[in-house]
Structure I
Amino acid sequence: MSSVVESRKVRLGLAENLPQFLLLMLVNALVGGMVGLERTVVPLIGAEEFRLTSTTLIASFIVSFGVVKAFTNLVTGHFADLYGRKRLLILGWLVALPVPFIVMWAPAWSWIVVANALLGVSQGLTWSTTVIMKIDLVGPRSRGLAVGLNEFAGYFALAVTAFASGYIAQRYGLRPAPFYIGIVYGVLGLALSILVVRDTRGHVQLEAAHHPSLAQSLSFREVFRRTTIGDRNLFAASQAGLVNNLNDGMSWGIFPLYFAAFGLNVERIGILKAAYPAVWSILQTITGPLSDRWGRKGLIVSGMWVQAIGLFLTAASSQFSGWLIGSLLLGVGTAMVYPSLLAVVSDVAHPSWRARALSVYRFWRDLGYAIGALSAGLIADFFGLRWAIVVIAVVTFVSGAVVGLVMKEHRDP
């Protein structure tokens with residue numbers, strides 16, 4: 001009798017959970033804004049304030065961010081199932097609070113590397129939790145839509161903040177003014193997570209009870225194996241996610257230095273750095289639902305190839321208009337790929353181990369930040385910034401081909 005009463009209280013679907021869904025979109029916008037603070041300004045702080053001449057050394061802050069975020073992602077799903085989503089969300093915001101203060105007043109580059117390690121922990125907890133909670137709320141019919149709206153909120157805020165930080169830095173200097181925004185984001189995100197956000201484990205239990213396949217009790221080791229290499233769709237998604245963030249990590253560390261080498265000022269670099277995630281975020285509200293209707297595979301393959309074209313164009317250009325078109329193409333391609341990959345993992349994984357599968361996928365995906373920044377930095381130091389962009393473009397194209405060969409389209413019955 002109590003289970004019947006509970007099922008009446010808990011409903012799956014976007015319309016049925018709209019207030020909480022919109023609240024989680026706002027929270028994830030604040031999460032994305034914390035990363036946007038670093039997209040334009042931090043590489044320039046390394047080059048101009050700390051006089052770092054090695055691109056690899058400048059990219060070290062992205063390496064620390066990517067590695068720590070990847071490993072945090074890996075355990076987030078397990079602990080979300082164990083302790084609940086809301087507790088992890090609050091913990092993530094607590095870890096984020098010191099980050100803007102450290103970057104504002106860091107006396108050495110190593111402090112900024114440490115700050116980005118903290119940011120990686122925070123992002124692994126907060127972003128992973130918000131996307132899991134939205135998937136929990138909507139159920140199996142609207143996963144692409146849920147993921148698209150989640151990523152729209154995060155990356156649109158990232159884009160706006162990347163532009164705003166560049167605009168402020170052009171007028172008031174690289175530090176501390178651009179990072180005041182981060183203090184506001186951190187306090188507001190923590191307050192909303194404590195006071196208003198509700199946990200979604202009841203929605204998971206409801207979906208699992210009505211799932212067409214039997215619940216599977218899998219160890220974390222088995223979930224890791226399946227998501228990494230044991231299931232062809234999960235393998236294809238994981239490698240594509242890694243390469244997607246590999247080229248994003250490269251663009252984060254290399255693009256500001258590449259554009260500055262041609263004499264572009266901070267404000268115009270901020271425009272280019274904002275254009276890519278802005279297009280990415282807005283189009284995800286379209287591509288996410290489209291993946292529910294058309295399927296995931298075609299969007300992923302073509303999206304990876306559009307990204308590669310955008311990177312090739314950026315490397316081939318030497319003026320603002322060419323870089324802007326390249327950034328827009330990179331955003332279009334990423335919008336096609338990003339929500340579709342998350343939806344693939346949600347399609348294949350049973351609700352009883354979906355959070356852990358998403359965590360493993362996000363582990364491989366966000367490890368791409370570190371691999372992309374490090375490899376691009378090394379290539380740039382030996383062969384130049386342009387070659388770093390070209391090599392990553394080739395890798396992105398090949399990854400799309402792997403998805404085309406390996407992935408099979410999956411549809412819910």
Structure II
Amino acid sequence: MLVIFLTVFIDLIGFGIVVPLVPMFSRHYGASGWMIGAIIASFSAMQFIFAPIWGRLSDKHGRRPILLISTAGAACSYVLFAIGSGFEDHALAIGALLVSRIFAGACGGNITVAQAYIADITPPENRSKRMGLIGMAFGLGFIFGPAISGLALKFGGNTAPGWTAAALCAANFLLAYFILAESLKPGSGQATQRPHLDQFLHTLRQPKIGLLIVIFFLATFAFSCFESTLPLLVNDNFHLGLEQSAAAPASTVISLFIFCGIIGAFIQGGAIGKLVKKFGEPKLIAVSLLFTGISLALLPFLQGSGPLKWSAVLHANDWPWIKMLGALALLAIGSALTRAPLFGLLSNLAPANEQGATIGVAQSAGALARIAGPMFAASLYVHIPMLPYVVCGGISIFAALLAAVRLTAK
């Protein structure tokens with residue numbers, strides 16, 4: 001478990017180093033708004049296509065070789081990102097950034113296979129708890145990754161973050177190569193190897209498995225809307241002055257994401273196991289989505305003025321921020337409580353020889369949501385800023401009712 005946690009954690013640090021820089025570098029090299037969106041969406045688009053493929057291959061050939069291939073692929077994608085970041089020709093730089101994200105998405109099978117690995121080595125009653133470690137690795141990766149990215153950029157220039165991420169993934173490859181054992185049991189049997197679309201349909205036709213994947217799509221869609229528009233919402237509702245200077249809005253928004261990441265890492269690293277034992281996966285999934293929906297619906301109605309200031313002494317102007325942090329804490333708790341029990345229950349329902357394929361389809365659905373969600377939210381936000389939050393809050397509450405009614409049914 002320690003090795004698989006470190007594998008995912010280091011992989012996500014590399015991801016967290018590069019992702020915040022993609023839109024900034026793309027704009028620096030003169031990419032249009034459409035091209036910036038295409039570069040960002042290309043990763044999720046490739047995940048949508050390839051996550052089930054990597055899952056099926058891991059069911060057939062074992063988890064270890066697929067983890068090694070995807071880790072090596074991630075290292076190569078960051079090398080491409082580093083090289084592209086140093087080009088003086090803007091067209092070449094934009095092309096290299098696009099290719100690096102396409103390659104990273106195509107090779108990004110680590111999370112799918114890591115979850116299948118955990119299912120292989122964990123008894124059914126403990127899977128949700130151990131799936132929480134993947135979520136904890138997500139939270140920690142998105143705390144340390146951007147911090148390392150900022151330091152690399154400051155002391156090494158534009159190419160340093162890409163090389164740093166590549167070096168971390170190379171070290172991750174060596175760690176997995178020398179220490180990680182194969183988890184797939186010889187007696188698991190060979191899964192039927194279906195064409196891509198057939199695998200999707202086969203997985204979605206299984207009632208509770210298909211329902212869980214739909215719920216995961218809706219939850220990811222709602223959360224991706226929040227991720228993509230929060231900087232705009234905070235700037236507009238608290239009058240941070242993004243038009244004049246990006247410094248105050250950037251530091252404030254980074255602080256908010258770190259705040260949410262710390263809460264999420266704490267919940268998924270410690271509380272998941274106890275909560276699953278007390279309430280069970282279906283109820284926990286329903287409650288988590290309800291929390292997420294309520295917090296999303298509240299966020300656009302919280303307003304104040306000035307950037308966030310962490311202080312021991314509270315002032316009247318701090319109360320709007322305290323309300324904002326309270327809503328974000330509820331959102332962080334809700335989103336943190338969704339993923340682990342959902343994938344724990346999914347792995348318990350899936351046949352032992354189809355863990356990778358089933359989880360791959362779920363991850364593919366999540367990737368599709370991360371493509372559609374930001375496009376939907378950004379389009380609505382331009383016209384009525386509160387609308388994407390209210391709509392996505394409603395979607396999350398609908399998913400909570402769906403989970404409460406359908407997942408708990410015998």
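Tabulated results
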{"read-out": "Of the structures I, II, the one that 63, 51, 38 was derived from, the read-out being Cα extents along the principal axes in Å", "value": "II"}
{"read-out": "Comparison of I, II - label where distance in nm of label points 7 Å out along Cα→Cβ at positions 180 and 332 is highest", "value": "I"}
{"read-out": "Comparison of I, II by distance in nm of label points 7 Å out along Cα→Cβ at positions 100 and 140 - largest value held by", "value": "I"}
{"read-out": "Read-out distance in nm of label points 7 Å out along Cα→Cβ at positions 52 and 220, computed value 1.2, structure in I, II", "value": "II"}
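Where a number appears in this text, it was derived from the coordinates with a stated rule and is not lab data. Everything numeric here is computed off the predicted structure, so don't read it as measured data. Cβ atoms are built from the backbone, for glycine too; each structure is taken alone.
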